[in-house]
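Structures incoming, each one as C-alpha cells.
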Structure I
Amino acid sequence: MSATPVSHGGFPQARSAEDIARNLAAVRARIVAACARAGRDPAEVRLLPVSKTVEEARIRMAHAAGLSEFGENKVQEAREKAEAMADLPIAWSVIGHLQTNKAKYVARFAAEFQALDSLKLAEALDRRLQIEGRSLDVFVQINSSGEASKYGLAPEGAAAFLRELPAFSALKVRGLMTLALFSADALRVRACFRLMRELRDRLRQETPDGVALGDLSMGMSGDYELAIEEGATVVRVGQAIFGARPLPDSYYWPGGAP
C-alpha cells in the first residue's frame with residue numbers, strides 16, 4: 001500500500017457549480033478506490049468537505065451539489081458563515097484549535113468539534129452547552145506526528161484524558177482526530193495514520209461508559225487515500241473539492257508548510 005501517493009498541491013480553482021460537482025465526483029471515486037484497496041466498505045467513510053476561505057457563493061454551489069456539512073478551521077469564519085447561510089440546512093464542524101474564551105460560539109452553532117485537546121476546554125464547552133441546552137459531538141485530537149508545533153494530546157496521554165470526559169455530559173465523544181506529518185513521504189505519513197488506528201483499537205478496550213471511539217478523523221486533500229487505507233472513517237477534504245487556497249497552510253495549521 002505504500003505506493004499510494006501524497007499530493008500537497010496542484011488543485012485548480014473550482015469556480016462554478018460544474019467544477020465543484022466534477023471535483024466532488026473525483027474525490028468520491030478515489031474514496032471508493034482506496035476502500036477497495038483496503039477491503040473496506042465505502043459506506044464506512046464520511047466525507048467532510050472543508051470550506052475554510054471559501055466564499056458563501058461557492059459554498060451554496062456545493063450545497064446545491066448535494067453537500068450538507070462543512071468543516072471550518074477558524075471559529076469566527078465558521079460563525080459568520082453559519083449566520084449568513086442560516087437559510088440552508090447545513091451542519092458546521094469546527095476542526096481547528098479553539099481557545100477557551102471562544103467556546104461559547106462553538107456551543108451556539110456547531111454540530112461537531114474535532115479538536116478537543118484539554119480538560120480546560122472540555123469544561124468550557126460543557127458549561128456553555130449546558131447554558132444553551134445543547135450537546136455536541138466531539139473528537140479528541142492526538143498529535144500523531146510528535147511535532148512540537150502541532151496541537152493535540154500525546155498518544156500516551158490519551159487514555160487518562162478519555163477517563164475524565166464522562167464528567168462533561170454535554171460532550172458526546174465520537175472518536176479521535178489527527179493531522180499527519182505534512183510530507184511527500186508516504187511512508188512517514190502512513191505511519192501517523194497507522195499509529196492512530198492502533199491507538200484507537202487499544203483505547204477501545206478501556207474506554208469508559210459514555211465515550212465512543214468508533215470514528216477516526218484523519219486525512220486531508222493530499223493524503224486522504226492513505227488515511228482510508230489505514231482506517232479513517234472521516235476524511236477532511238477541502239482543496240480537492242474547491243481548489244487551492246489563497247494563503248499558505250501555515251496560516252491555518254501550526255507547522256504547516258510555508
Structure II
Amino acid sequence: MRTPVYFISHGGPNVMYERDHPAYAKFQAIGQEITTNIKPRAIVVFSGHWQAGRDTIQVNTAENTDLIYDFSGFPSGYYKEKYPNVGSKEVAEKVLGALKEAGIKAQGVTRGLDHGVWCSFKCLFDPESNPLNIPIVQVSLFDSEDPVQHYRVGQALAKLRDDNIQIIGSGMAVHNLNDLRFMWGTKEPLPYVVSFDEALKGAATTPPSQREKALADLMKRPDARQAHPTFDHLLPVHIAAGAAGEDHGERIWTMMEACFSWAQFKFDKRN
C-alpha cells in the first residue's frame with residue numbers, strides 16, 4: 001500500500017513540554033496513526049530549518065548523528081533533551097538516486113536532526129509510549145523561495161511511497177516570529193493568520209491537477225509576507241504536495257493563535 005504524505009506545523013521546542021496545548025494531542029494522534037496503521041519502514045522528512053544550496057539538495061547519509069539545538073533563549077534543560085534516532089544509508093541512497101534521476105542536484109552529507117524534526121517527533125513518536133523504531137532520513141530544502149523547484153523535489157520522491165517509506169514535511173502553516181513580541185498575553189489570531197490559513201487550506205485541497213499552480217499562487221497573495229516573512233516554513237508544504245502525486249489533500253486539523261497557525265495536512269488517495 002502506498003503511504004500517505006503529511007505536512008505538520010511543528011511549533012517551537014516548547015511544544016515538548018506543553019502537553020495541555022491542543023497541538024500536542026494532535027501530534028500524538030498523527031503519530032499513532034503512522035505507527036499503528038501505516039507502519040512505514042522508514043521516514044524521509046523535510047524541515048523548514050535546513051536549506052542547502054540554491055540549486056542543490058542535501059541528504060543526511062549518516063546513521064548516527066547528534067541532535068541540533070538550533071534555537072535560543074530557552075531554559076538550559078531544552079539543550080539537554082535527547083531523542084533516539086538512527087539514519088539509513090540505504091534509504092538516503094534511494095533519495096539521492098531519485099533526485100538525480102529527476103535531474104535535481106543532490107549530495108550526501110552528515111547532519112543531525114534539527115528541532116523542526118526531533119522536537120515534533122518527540123511529540124508524534126514519544127520514545128516511551130509510541131516509539132518509532134525505524135530510520136529517519138532528513139533532507140534539506142533548497143536555499144531559495146521557488147515553489148515549483150520544491151514541488152519538483154516532492155514529485156521526484158513520490159515513488160518512495162511505494163516502498164513503504166513515509167514522507168513528512170515539517171514547517172508551519174503561518175509563521176511570523178517578528179510579530180510575536182506584540183502578542184504576549186493574547187492568543188487571538190491576527191487577521192493575516194486567519195486569511196492565510198484558509199487560503200492554504202484551499203490551495204492544498206485543490207484537485208491534484210491544479211494544486212501546483214494553486215500553491216505557487218498562494219505565495220503571491222498580499223498577506224503572504226505577513227504570514228511568512230520568509231517562506232522556509234511554508235515550502236515543506238510544496239514538497240509534501242508534490243510527493244502526493246494524484247492523491248488528494250485534506251486539512252486534518254488547524255488552530256490559529258497570535259501570529260501562528262498549526263494547520264496539519266494529509267495527502268492520501270483514500271480521502
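Derivation of every value follows stated rules applied to the coordinates shown; laboratory data play no part. Please read all numbers here as calculations on a predicted model, not as lab measurements. Cβ atoms are built from the backbone, for glycine too; each structure is taken alone.
Among the shown structures I, II, from which was the value -11500 of helix-only ellipticity at 222 nm (-39500 (n - 2.57) for each DSSP H run of 4 or more, over all residues; to 500) calculated?
I
Kirkwood radius over Cα pairs in Å, for residues 132-243 alone was computed and gave 15.1; which structure, I, II, did it come from?
That value comes from structure II.
With FRET efficiency 1/(1 + (r/R0)^6) of positions 20 and 228 (r between Cβ atoms, R0 = 25 Å, to 0.05) computed per structure, which member of I, II shows the largest figure?
Largest value of FRET efficiency 1/(1 + (r/R0)^6) of positions 20 and 228 (r between Cβ atoms, R0 = 25 Å, to 0.05): I.
Once FRET efficiency 1/(1 + (r/R0)^6) of positions 60 and 124 (r between Cβ atoms, R0 = 30 Å, to 0.05) is calculated for all of I, II, which comes out largest?
The maximum falls on structure II.
Assuming 102 is volume of the Cα convex hull per residue in Å³, for residues 12-91 alone as calculated from a single structure, say which of I, II it is.
The value was obtained from structure I.
Here relative contact order in percent (Cα under 8 Å, 6 or more apart) has been calculated and equals 30, so which of I, II was it run on?
II
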